[in-house]
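Dropping the structures in below, format is structure tokens.
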Structure P
Amino acid sequence: MLIAAKAMKKGVEVLKPHLATGSAGALGKLIIATVSGDLHDIGKNLVAMMIESAGFEVIDMGVDVPPEKIIDCYHANPDTKIIALSALLTTTMPSLRDTVAALNDSDFRDKIKVMVGGAPITQEFADEIGADGYSADAASAAVLAKQLIGA
């Protein structure tokens, strides 16, 4: 699994320049993170790459990110339009719920859209926890991000 992850990262490095549209950042900022307790990042990295190639400036916070750090990152980047969250494990779905709840309770909630994804996540779960959007894969995540901001 680790070898496959390393190979994937190398492949992404090769592909990234070919996916660039030259409009990086034109659609605004997007914060992306894997929620607290989850150390998986291959899917998140693919989503970040696709969203960046769609024209967003991506702030990748990495893995195992608690809600407070995501909120702090927003405060450091108040022009952020979307916060995208990933959870790969069923055991970290409660952490995703808690993170979305913290964002929903924040004083800036009306200024952002929240999108979620990951292997165990469904549209029903996204609706239940109060996310604005759900995507099942990296390509549809880029389309969703543009839809959420009306681009």
Structure Q
Amino acid sequence: METGRAARTQGQLDAAGVEWQHRLQAAETALGQARRELSEQQHARHRAEALVEAARQEAADLRTALAQAAADAGRRPRRTPAGSSTKPAEPVLFEGAPVPHVDRVSPETVRAVLQARKDHPDATQKDLAVKVPTSERTVRTVLTAVAATKDGPAS
């Protein structure tokens, strides 16, 4: 009888031992999974922190560049009517003659307005402005300046 009870108790202990072994394995598996997830989260956090730092650095660089551009804009010399280039520019020609100088209008725009006037002699200043493309005010300025020179190409 004692041996039967001892055998039964031993069986119960063996079954409990197996049960605890299964639980231990499940806990170790869960621990391994938790460690992997923690590692992935840490890597993701490090990547996010690196992206944030890169964005901060880019923002700082852009602020510096903006401040430099603003400072440079304040130091630039104003354009003179003849241009600010040190070497003489090639003259812009219209019908074989240099285009007349018009304040605050590029020679290329003057040529374009004159060509548009030549191609469309009956066009209004508004129509010419659309064809060039420029403003009506620029067209008016060019045509007035050319008419004032009288020896320029004012066809």
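Since every read-out is calculated from the coordinates, none of them should be taken as a lab result. Bear in mind that the values here come from a model prediction, so they are computed numbers and not experimental data. Cβ atoms are built from the backbone, for glycine too; each structure is taken alone.
Which structure, out of P, Q, was semi-axes √(5λ) of the Cα gyration tensor in Å derived from, given a value of 22, 19, 14? For semi-axes √(5λ) of the Cα gyration tensor in Å, the value 22, 19, 14 is produced by structure P.
When FRET efficiency 1/(1 + (r/R0)^6) of positions 43 and 139 (r between Cβ atoms, R0 = 25 Å, to 0.05) is computed for each of P, Q, the one that comes out at 1.00 is P.
Match the computed value 24 of relative contact order in percent (Cα under 8 Å, 6 or more apart) to one of the structures P, Q, and report its label.
Values: P: 24; Q: 14.
Of the structures listed, the value fits P.
To which of P, Q does the computed value 12.1 (distance in nm of label points 7 Å out along Cα→Cβ at positions 11 and 91) belong? Computing distance in nm of label points 7 Å out along Cα→Cβ at positions 11 and 91 on every structure in P, Q gives 12.1 only for Q.
Can you tell which of P, Q yields -14500 when helix-only ellipticity at 222 nm (-39500 (n - 2.57) for each DSSP H run of 4 or more, over all residues; to 500) is derived from it? The structure behind it is P.
To test your reading of the models, identify which of P, Q gives 9.5 for distance in nm of label points 7 Å out along Cα→Cβ at positions 3 and 67 when calculated.
Q
Between structures P, Q, the calculation of FRET efficiency 1/(1 + (r/R0)^6) of positions 27 and 115 (r between Cβ atoms, R0 = 30 Å, to 0.05) yields its largest number for P. Taking distance in nm of label points 7 Å out along Cα→Cβ at positions 35 and 99 as the criterion, the largest value within structures P, Q is that of Q.
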